[in-house]
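Before anything else, here is the set of structures, which you'll find just below.
Bear in mind that the values in this text are calculations on the coordinates, not laboratory data. Owing to the predicted nature of the structure, the values given are computational and were not obtained by experimental measurement. Cβ atoms are built from the backbone, for glycine too; each structure is taken alone.
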Structure P
Amino acid sequence: MKIGISQGPMKFGDIVKNTNLVDRNMAGQKAGRVVGLEHLDPENLRIRRWSTTENGTSFTRKFVPGQTLFGKRRAYQRKVAYATFSGICSGDILTFETKNPKVLLAELLPFICQSDLFFDYALGTSAGSLSPRTSWSALKDFEVPLLSLQEQKKVVEILWTAEEAYQQALDSLENCIALKRSLLSTLTTRGNRDAQTQQSKLGCIAANWKVMSVEQVTSLCQYGLSMPLHDSGRYPILRMMNYDDGKITAEDLKYVDLDQSDFASYKLSKGEILFNRTNSADLVGKVGIFMLDGDFVFASYLVRLVADQSVMMPEYLNYYLNSELGQRRLLSYATPGVSQSNISAGNLKKVLVPVPPLEEQREIVRILDEVDLNKSLLQQHIRNSKRLLFSLINNLLFVNNTTEAIHV
């Protein structure tokens, strides 16, 4: 398909208006939807969540379907959305609509606002150190190399098809995450065999399972290293930010230098579990299994658990401690501090665990591992879909003015 520029560069403010409509009555409506910057996901045109006017709001800026919402504060977050419903939004959100649909299609406008050129311009016109903001008076001077209406229709079809594929991938990931959450709760209490149940200290569990404490199903419960950390050194040390959905990651590493004796005491092996014993109230209690290659040690605010594999698979223990019940049991021991909560190793040992026979543990782990694998594949698919979408946006919308056409 041949795409070329035929309308030439135009000022953004000549083809787009910032509606800035105020509706003070809507704030009193019970069913009104309220959209703040926190409800806009970076690089995602769909508004997936919102609050309601029932919760109270001071926002009065109105938006309607077909408008493009642009987050003017901290533009580097790249928050743009295409409205499919009416509501009111934060004053830090600009509401754009096309002035003349025979010059610029409303369906193309959100992609223009998602482009690298537009965001670079928005960042360049932002002012303020702690919370930089751009403004309509600055954005209206952005020059848009505008396609003909006929060509816009072709590009809109391509971009919205790619965007829909991206959204479908996101929906599939949400479904996968919900499935895992449900399976974690079900499989780590009742298993996968439709067995009879019993009432226990943990509630209803499979009749042939036991209830044991973390201390009874582990052979080691150990605090990590307390020492200065450095940007470079001999051994990478894992910290409270090295968690991702029940797994330990090697992101944002710090390093320590240790003698061989200390290294041997704190070296992690695959299958060991790290528990985050101290953090803010909403983050304390994170649990992840270590499966990384290489020599790693761990910091003092983490606790290492080594499963006694004669009674407990480490993968099963990790899945249980990440389940709703497991987290609830962990957090029941959290003691509040000035800015952080803490769960001691002593209390961690008291946490109760439902213990199936090892054969059933293997079945449960196999099922949950398959869900995790599907989740990883979906995440890769999302990355690919997103890369394709933004490549199309930047290549189809903005062609060098000296170039007559490109081919898609």
Structure Q
Amino acid sequence: MSVTAIIGLHWGDEGKGKVIDALAQDTKLVVRYNGGANAGHTIVNEFGTFRLHLVPGGIFNPGCRNLIGPGCVVNPDVLLQEIRELNEAGHRRGELLISNRAHVTLDHHILVDRLEEESQGLHAHGTTKQGIWPTYVDKVGRIGVTFGDLVEPAYLEKQLGAMVRRVNGAMASLYGQPRLQVPPILERCLRWADTLRPYIVDGFEVVQSALDAEAAVLVEGHLGTMRDLDWGIYPYVTSSTTLAGGACAGAGIPPRRITRVVGVVKAYTTAVGAGAMPTEERGQIADCLREVGHEYGATTGRPRRCGWFDGVAARFAARLNGCTDIAIMKLDVLDSFDPIRLCVAYDEGGKRIDTVPTAPILERVRPVYEEMAAWKRPVAGATRYDQLPDEARRFLTRVQDLCGVPITWIGTGPRREDMIHTPGGLP
């Protein structure tokens, strides 16, 4: 069996949770390969509505193993809360595992994230204040703590000592905070270890076992390509790679084993956080998209920025990730709009741009739109392509042409079954 990667093609919040939930039905292993509790996948199934921040999306399926991979940074308190909620509801049916190479988000990481955002004032990046980037900073600085360290007390204490020596200078000089002490951090880590020990595994063995068995494997990313550390709208990006290529390192998958890359977009564009978003609307159109689409952050509850579909960003991301399939979600949200717009290029002072430039230029561009005829009748709940109005089909065909990749999934509502599957692309 092949390995399928599911990634976002825009700014995140594209509806990846719905696609993951749909494809995980026939999957034996789901691996989350990047990020932390700064993003969430919203899943609506027969059990209800769930917002998963760390637990992979195959957790509802019996016989499915769900691995939080080594590319992730994990707040144990958030993870334990998710586990409790799933257990209390009786819906944790798959097996949950944590790679011993995943990194631990500690209390001072969250504090530094909040203090740094506050110090930036109007120039803040709009982070979720979940301690993500400070955890990755310590990881890159070789003073981070892994989940494997949690179950090795002597080694853990040594590593915490190195971390505290490095971090305390910044805590005092930059943020005016008390110096950290090893003993209370160590005690907290050991309490986490007592609870999480049954979940901590050698992720390499888990992944290799699935690959050797030719089992169906799904790798899921958080956020979207426009927030990628290398290729996104830097500096308004996340601290890890959101690309399909990042799944190789972040999950432990050999590159040649990923044979399917599903890029997820909405029928419009949303973003949370700062930075350029060329198709962003303000006023009535944005308000309507937000309310009809329930566009509020799964992690923070913040209202999402909303605008028309950005075909330039989607095409850029589809090519960068080597997408084999496109899944377009929330087509039904556009039912009441007339006309419907598609961004097909950017304009910078009369110069046409057909790809995504660096952030300073992206902040200056204006979208070049094509107007599409509205369908003005509900498509919600449609499960066959021939149930869609001609205008909706023309819209989808144009999106497919812009992306240069077949659209194989169309979301027509929040439920798992509100999906049209078009194998091979649109008819």
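The table that follows gives values for the structure above.
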read-out	value
Comparison of P, Q by Cα Rg over 2.2 N^0.38 Å - largest value held by	P
Value 5.1, calculated as distance in nm of label points 7 Å out along Cα→Cβ at positions 109 and 293, assigned to which of P, Q	P
Comparison of P, Q by mean count of other Cβ atoms within 10 Å over residues 285-292 - largest value held by	P
Given 5.4 for distance in nm of label points 7 Å out along Cα→Cβ at positions 133 and 365, calculated: source structure among P, Q	P
Identity of the structure behind 34, 25, 10 (criterion: semi-axes √(5λ) of the Cα gyration tensor in Å, for residues 157-236 alone, calculated), options P, Q	Q
